[in-house]
Structure P
Amino acid sequence: MANKQDLVHLVNLIDDDTTEVRNEVLKELANYGSTLEEDLLEYSGVLDKNMLKILKPVLDNNRKNWLLDNWSLWQKISDEKKQLEEALNLIIRFQDGITSQSSLPILLDTYANEFRQKTPYGDEIDLANFLFVEKGIKGNTKDYHNPQNSNLVFVIQNKKGLPISLSLIYILIGSRLGFQIEGCNFPGHFLSKIFVDGELILVDGFHKGRLLYERDIAERVDTDSLEAVGKLINLETSSKIIIRRVLNNLVTAYKHKNENDLSEFFANLLSITPW
């Protein structure tokens, strides 16, 4: 199996004129290990578009191996909000490239600092208004099944995402501000949950931070379902449940885009992710 010292020779042969040589090089690179993309960064000035095109299947498979090797990292963290951020960062690096350092912490810090400077005594409701009205972060209704909607850097930069992605931005920024914002694993439409003066309020980031009070929910569901819905919104939604729901969204999104290989990969990742 090739090692880092062999890379300089393998890189020079990626686009060799001989098919047999190219195939042997790709075979060596495929067996290199999950650090391949990181180690190839040293040769970024050498790899042209044609070489990267030849390498793409190997790098795609390498990213899968890398994510599988590193997926347990978030499970070793005790703080649930930090678990969420670590798992989401791993997904971001899988989608954007292993060598790209995720800018998610910086983006979340920037919003948190801006909110605190603008509204020093603001609360959870003020933060929802800041993100989903003033900043215009909203639901991606036109491209709902884009897998990037589960990439929080993409969502923040494009100001569009899935209900759960918008909730996670709200939750993670709120955590930086000392707010208690939780997830609510509502069927079909993930929401955020806050308590103001002891009253439970659901926040719908997908619809401009719309607030739903318990009395509003009672008016929206039939009597037979009211008890079940009441129990559901009061249940604790752990970081593991949230991460599993993000993975399930990726399974669906890649399948919708006919990228069945990636859909199956995330289905496998979901199967080894604890409850």
Structure Q
Amino acid sequence: MSKEQSMSTIDKKLLKSLFFRSFTVFAPFNYAKQGGSGFCYSIMPFINHYYKNDSEKKTEALTRNIVWYNATQNVGTFIMALVASMEKENSQKEDFNPDAINAMKASLMGPFSGIGDTLFWGILRVVAAGIAMTFGAQGSILAPFIFLIVYNVPSIACRWYLTKLGFSVGSKYIEEMYASGLINVLTKAASTLGLIMLGGMTSSLVTFKSTLKFNLGGDQQLVLQDILDSIFKGLVPISLTLICFYLLSKKKVNFTVLIVAVIVLGILLSLLHIA
């Protein structure tokens, strides 16, 4: 029996709904959650169906899946469908560890984005544009339609195939891993990989370079940035990140307020010629 044949009629219907909803994943984009709201909206049919008799678990599932999410959505449906299959397992098994769901999602976003960005943004889009420009150079009105067809047909086909594959892989292998006890190892590994990804993103996206210098007489200068780097390279960015995390998680500071505070801090440091 094939994977698709063994899938229930209800699951097939829910997967179709997930697939069509996935096109809106970045419609409610915001800097706090990126595509988190759209991700939750996409898998909501599964949550509504499998937690319909347990409002507490349903609330937990919605909260769990509205967190930060960012993956190339040409391939991101695999992650969505995999998470949907894990939510199904969680609704049916009392001893299922729900922490594995976000750990798995966090560990897959980076690798899938790397593959998706390269294949679709770096290769397919360039090829589609090249073909379309050939028609455009000849004055053909078909040029924009050629671009849309060449780019979107493989993209949409990949979305749908990965939607089915993600759910099938989840339904088959998560059951086996849970029975063998490997799910705990996988959860730990996925959590570690997710933290490594976040650490890498922090180091590349959060930067600080001080321009403050002190003349010590003669040709000697005391450069603040050199002192900071000698103590710990990236000391200010990581400190700022940890402070923001503390204020968000422990003090429940509003995210918008925190963004405004960071912007104001940056302006003040610039005006004072510190950074």
Structure R
Amino acid sequence: MSALDVRTAYAACEQITRREARNFSYGIRLLPGPKRQALSAVYAMARRIDDIGDGALPADEKLRRLDALDSRLHRLPDAPDPDDPVAVAVADAVRRFRLPVSAFGEIVEGCRADVTVPRYATFEELHRYCRWVAGSVGRLSTAIYGPADPDAARPLADALGVALQLTNILRDIREDRLAGRVYLPAEDLDRFGCTIELDSRGRVADAPARFRALVRFEAARAERWYETGLALLPLLDHRSAACTAAMAGIYHRLLVRIAADPDLVRGTRLSLTTPAKLAVAVRALSRRAA
């Protein structure tokens, strides 16, 4: 395959990232060209997998498509579909950065769980899911960053991915419930006397005091994962650390807002404004933290 074809494939992935990655794109922009291209390819493939799990197709068709995509991923980097720019870009990134292809398989496994597992009984079960869908992306990203001590960096990247996914879960409580999913562990719901049922207005109906206590408990848990995961930053070069700090900083700001006022996520999907995201990215680039 010619270099022009690979450049075109990467350009398509970067376009997907700019259009779809509302939070991650702010960090990805801080990377130098080759790393930015590779991480955009990872995001584009992860997005493709996630779109299957979140789409409107029947469950059996979702699983069939996930199985088919998983089979194609296992053939990377040797036999990508030459007509698929995302596959071409990912295959090139796998070769150039020695990406762990098995991590893409974990993302697929997490999306299978989205189709087949509507609830989690314990945090141990939820933690495994978070590692599949987000820790895997952290490990792929770390391979692209190329830290001097990858063995030390990988578990920290995995922990940061768990922190980001726990933040997602808190942000999307209502949206997930509308889709028939409850990610917060049943053991925690029981502990705080919550059900995450929705009222006639589509808002979480749990008693305010109980719901706030539940959300703050989960937010404190996510904070501990951030504390572990952000120890990754000193192991990275300046631009890679800035990218990671920007992405983590945007999600962490969301978590801080949710913990301060849990009622914000009762009936809507919380997000930061574009200026707030840009401020986090600028701070990350100048201070290596967000």
With distance in nm of label points 7 Å out along Cα→Cβ at positions 79 and 255 derived from the coordinates and found to be 1.5, which of P, Q, R does the value describe?
Q
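A value of 203 was derived for volume of the Cα convex hull per residue in Å³; which structure in P, Q, R was it taken from?
The value was obtained from structure Q.
Laboratory data are not the source of any read-out in this text; all were calculated from the coordinates shown. Treat the numbers as computed from the prediction; the structure is a model and nothing was measured. Cβ atoms are built from the backbone, for glycine too; each structure is taken alone.
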